[in-house]
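Visitor: The next part holds the structures, each set out as structure tokens.
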Structure 1
Amino acid sequence: MHALVSEDDAAEERRLWADYYEAIARVLEIMRLEGTAEAAVTRIVAEDAIAACALARIKELRGIA
């Protein structure tokens, strides 16, 4: 793990965490309002992909493969 994180990397990581949490919140909201009907699943998968990309980048920044 990186001992020191640059200010740019720290700012990027904060944005990525926000992206991650917002995407997960949208997934939960979609499921709460619409369930898992076919039309909702497409949107759920898209939001999950946003969360997964954000988390993968956070791991890169932190040196966690």
Structure 2
Amino acid sequence: MKTQIKLSDFDFNFKGYGMYEVTYTSPLTGKQWSARITDMTLIDATKNAESPKIKDLEVLKKICKY
């Protein structure tokens, strides 16, 4: 069963100037992956957007998982 990715699947923690610790939680299994993100254009396209694109959320998920 495939569910659509949502912004609520991510947890953003500010770690310093231009740096966020992003944690992705799988809605199906509950597993968590995290990564330190310094790409602020990706953060702006996801966390700071009114309605983030699915494509941007998928890119953020891939960075967290790998």
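Visitor: Taking 30 as the value of relative contact order in percent (Cα under 8 Å, 6 or more apart) derived from one of the structures shown (1, 2), identify that structure. List each step's numbers first, then the result.
Guide: Numbers: 1: 48; 2: 30.
Only one of 1, 2 returns 30 for relative contact order in percent (Cα under 8 Å, 6 or more apart), namely 2.
Visitor: For which of 1, 2 does distance in nm of label points 7 Å out along Cα→Cβ at positions 5 and 45, calculated from the coordinates, equal 3.2?
Guide: Details: 1: 3.2; 2: 1.1.
Value 3.2 for distance in nm of label points 7 Å out along Cα→Cβ at positions 5 and 45 corresponds to 1 out of 1, 2.
Visitor: Output the label of whichever structure in 1, 2 has the greatest value of distance in nm of label points 7 Å out along Cα→Cβ at positions 21 and 37. Working shown, then result.
Guide: Values: 1: 3.1; 2: 1.6.
Between 1, 2, the highest calculated value is found for 1.
Visitor: Here's something else I'd like to know. Assign the value -8500, calculated as helix-only ellipticity at 222 nm (-39500 (n - 2.57) for each DSSP H run of 4 or more, over all residues; to 500), to the correct structure from 1, 2. Before the final figure, lay out each step's value.
Guide: Details: 1: -29000; 2: -8500.
Only one of 1, 2 returns -8500 for helix-only ellipticity at 222 nm (-39500 (n - 2.57) for each DSSP H run of 4 or more, over all residues; to 500), namely 2.
Visitor: Assign the value 23, 40, 22, 12, 2, calculated as P(r) over Cα pairs in 10 Å bins from 0, in percent, to the correct structure from 1, 2.
Guide: 1
Visitor: FRET efficiency 1/(1 + (r/R0)^6) of positions 29 and 53 (r between Cβ atoms, R0 = 25 Å, to 0.05) was computed and gave 0.55; which structure, 1, 2, did it come from?
Guide: Values: 1: 0.80; 2: 0.55.
Traced to structure 2.
Every number in this text was worked out from the coordinates using simple rules, so none of it is lab data. None of the values given here were measured: they were computed from a predicted structure. Cβ atoms are built from the backbone, for glycine too; each structure is taken alone.
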